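Heads up, there are several structures right after this.
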Structure I
Amino acid sequence: MERNENNYLEQRVTLATHTIKTFGWMFFGLMVTFVLAYTSYSTGFIFNILSIPSILYILPLAEILLVIVLSARIYKLPVAATHALFFVYAVLNGLTFSVYFLIYNLASMIYVFAITSGMFGAMALYGFFTKSDLSKWKTVLFFGLIALVVFWVVAMFINLSAFETIACSIGVLIFVGFTAYDTQKIKLCYEAYYNDPEMLEKVSIYSALQIYLDFINLFIYLLRLFGRRK
């Protein structure tokens with residue numbers, strides 16, 4: 001009995017270490033993104049970026065491509081490659097994100113960042129500690145995300161500004177849900193690969209990317225709702 005308890009404790013420590021590492025990568029990605037975004041804005045480098053034709057389409061497409069590569073090749077990529085792709089993604093997103101510093105007041109961005117951190121933290125804790133199976137949320141969250149993408153694509157051609165507040169509110173709900181769902185998936189990935197250290201390291205990076213995207217998107221939608229424009 002004592003031996004089983006010791007094994008269980010050891011497994012919990014290992015799970016805790018894996019989870020801390022995953023969130024550590026996520027925080028590293030956020031730091032790279034926000035520091036680079038603010039530096040690009042404060043130095044005026046953002047205007048050099050914006051002078052490149054179609055750059056606001058090129059950067060998001062490059063980010064999508066990186067996510068696809070990391071998702072599709074996670075089993076075959078070396079650990080170093082997954083680290084590199086995650087870092088490159090954070091850099092590209094930092095360049096994209098610097099545009100928001102031109103649009104929104106810095107104080108309101110800090111305020112929204114604090115709100116985002118609180119909501120994200122609360123839902124991450126729920127996702128980690130809940131006994132409920134959050135996989136049943138997957139279908140609703142996925143189709144909600146698809147609906148949001150369709151809305152913003154259509155909004156590029158038709159004026160849908162009257163519905164923007166509704167779309168952003170839905171976006172907040174979707175990424176709050178994804179935060180809990182993706183946090184629970186960290187535990188599931190650990191259970192699937194705890195006997196394979198190399199694979200566990202790679203899924204840690206992949207999980208970090210997912211919760212990084214949850215935080216970024218939650219921040220953007222809250223910023224659209226509560227941010228003060230210049």
Structure II
Amino acid sequence: MSSVSTSFPADNSLRVAALLTLSGGFLDAFTYVGHGHVFANAMTGNIVLMGVAAAAQDWSQALRHVPPLLAFVVGVFLANCLRLSRVRQKLASPALVCLGLEIVMLGIGSQLPRGFPDAWLVPGIALVAAMQNSSFTHVGSSPYNSVMTTGNLRRSIEGLFKGVTNGLDTAAWHEARVFGLICLCFLAGAVLGGFCTLSLHNLALVVPTLMLVLAFGICLYDARTLRR
């Protein structure tokens with residue numbers, strides 16, 4: 001049975017997963033509330049909303065979901081390119097490169113005026129978020145998703161079920177708690193994102209930028225510690 005352990009590098013630690021998931025929920029709320037009811041991360045949501053808009057023959061709204069979908073595809077492709085052996089010879093940590101690009105993109109986005117076109121900002125966020133999501137894929141030894149919560153919720157409920165049906169299965173209880181916490185982080189990020197976007201508009205991106213800077217610092221410190 002897979003279980004979550006604390007003896008993994010910071011890239012896979014619960015604290016980094018919590019920060020990335022907080023940011024993921026925040027960004028989806030940010031783009032949905034402040035930028036045309038489009039998601040930066042939740043591509044399932046974009047596809048559903050695009051289908052609903054198409055069924056209503058609201059083609060302009062349906063087309064708004066296409067750029068983030070394409071940007072997500074490109075982001076996943078680029079993240080996998082960075083993991084190619086010939087590229088990794090030149091990059092110490094492709095995951096930190098992706099995280100750094102997201103920090104830069106969100107930092108720039110936070111300074112953009114209110115009238116900056118959504119058609120550029122939302123796909124830009126979707127691209128770097130996809131790169132980050134493709135690079136940070138595990139909490140401990142268990143796969144998770146920092147920008148979508150369905151799989152995380154399923155893992156939490158499965159762990160809870162195994163723990164209830166087998167009270168001695170401490171790994172199952174631990175997995176239920178860890179993935180339950182990750183789901184709560186996504187919810188908290190979405191609530192915070194909606195509130196901050198309504199109050200600050202693009203400047204709200206300072207908040208997830210700081211979350212990601214903290215995650216970057218944790219990973220960088222851990223990597224330097226391991227090299228000593």
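Taken together, the values in this text are just the output of simple stated rules run on the coordinates, not laboratory data. In this text the structure is predicted, and so the values were computed from the model without any measurement. Cβ atoms are built from the backbone, for glycine too; each structure is taken alone.
When Cα extents along the principal axes in Å is computed for each of I, II, which one produces 54, 45, 34?
Working through the options, I get structure II.
Consider the structures I, II: one of them gives 13.4 for Kirkwood radius over Cα pairs in Å, for residues 59-114 alone as calculated from the coordinates. Say which. Write down the numbers at each step before the final one.
Numbers: I: 12.9; II: 13.4.
Only one of I, II returns 13.4 for Kirkwood radius over Cα pairs in Å, for residues 59-114 alone, namely II.
Which one of I, II has helix-only ellipticity at 222 nm (-39500 (n - 2.57) for each DSSP H run of 4 or more, over all residues; to 500), as calculated from the coordinates, equal to -24000?
So the calculation was done on II.
Given a computed value of 1.6 for distance in nm of label points 7 Å out along Cα→Cβ at positions 27 and 67, which structure among I, II does it belong to?
II
Give the label, chosen from I, II, of the structure having the highest value of relative contact order in percent (Cα under 8 Å, 6 or more apart).
II
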